[in-house]
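*Asks:* Read through the structures below before going on.
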Structure I
């Protein structure tokens, strides 16, 4: 089954969007430099409700007071300690919003660590998807349009729609490296949303592209395609970051390597196009060499 069966048909405005994208190439890095401040401020503006609710816990640190029983400590601890009065464990953390030290209870630390882990995944996904100038500018444009229409969509849903539109155009223009990047962005979103099975499938798909060595040709004419390959396994890679993510998802989903192989073969078979030199089975052998760690 070809890759195009995964996507909607290309919209009428895609060619125009591609032309606009090309016209921005001149001076784009200087323009993006000016946009970075707004982009960074956007990342900083992401709500952290638990972190915010614990801001007042800095008072316990300032006054060297136990957050459980209010007992006066000899001094504010610099690391985990036990209250001499109630014998509960007191935890020390720096608030990411105020940068002030806090004294927290065991229950609070679990709640805070959970939010921080979720936020780290969310910010990572936003960094992967929006650090591209064109995606960032399209994201701003769509957000503005939605605001004017009094519509409210989750940012990840907005970005997903942008990536979906981009990847269709990338495939049409035979820019398979950029296509791969869009799919990797989708993996990051799925992972941040804790849709781990879908995230694993998407990640294994990205690995299949990587191993085949995707190229960006920006061409559809026959002569160019005859001279330059769409995929070149000689430049194929298995990125360490992706290997680590696969192992983490394997543990998260409680899977065996044979399960990972089945998912990889099925996904790669589904998305393979005829110009990919390496079969799903051959690509799995290459990936497995880097994945296998002696476990069943």
Structure II
């Protein structure tokens, strides 16, 4: 029955919430949205939870299972008196163009995938913000006593997960300026394929298409072949796929796994290099032609691309 939802008529009951349960009490109704952040030992906010209801992803409209099983996007409650929130011991969900669902057998709790990486054991600070005031409390995350994996192996796995996480964030951030320039180019010389300007804009747009990719496409499944040429959206989905695969158990990453991730990070670097070349050469050519015709030039994007973390 793995990954197969039970029919509703089968007797069942929900498990306790996964992770840390956080209680907070409000003396009065807040005047604005409230937030809970989880900070690591270095003071970095690794998880953000707000009373603002998250925007649902497009896949919720056509899930692969009954909606009865899915976790609905919910914000923090702001009731006067005692409230409760749950932190699943994970980092923020990474920004991806496509999503899946990780069925867990509890009605109303199946999360969207990819999820953020699990945190390492250690001391964390929970910070509640209400009407501009901060309230903090520390908590200790302990290793699962059933797992006997050495701390060094967990640290190595976490390092790999965070590199994949950074790859997702990088491809997401790098996509925006490419897509914005592509949209601007699409408005130039529409339908003109004969003039020098028309040919130059068509060439530029084709190169931008190949770098950005289709953000509305479905994510690649593990059994499907990899693309012959990578785009930012393709790599975004690939990093997300690997994050899901590597976050399923406690173990040190294998050498082939590390090599695969290095290869994907190298592909991202190649895409960034191609983007730099397009901005420095093809965009300059189009802007020169626009200037010669007395037309407004296209804005030059700042070249501050992101790559995988080391």
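*Asks:* Could you tell me which structure in I, II was used to calculate semi-axes √(5λ) of the Cα gyration tensor in Å, for residues 161-280 alone as 33, 13, 11?
*Replies:* Numbers: I: 26, 16, 11; II: 33, 13, 11.
Label of the originating structure: II.
*Asks:* Given a computed value of 4.6 for distance in nm of label points 7 Å out along Cα→Cβ at positions 33 and 193, which structure among I, II does it belong to?
*Replies:* II
*Asks:* Tell me which of I, II gives -19000 when you compute helix-only ellipticity at 222 nm (-39500 (n - 2.57) for each DSSP H run of 4 or more, over all residues; to 500).
*Replies:* Computed on structure I.
FYI, it's all coordinate maths here, none of it is from the lab. Only a predicted model underlies this, so the values are computations on that prediction, with no experimental measurement involved. Cβ atoms are built from the backbone, for glycine too; each structure is taken alone.
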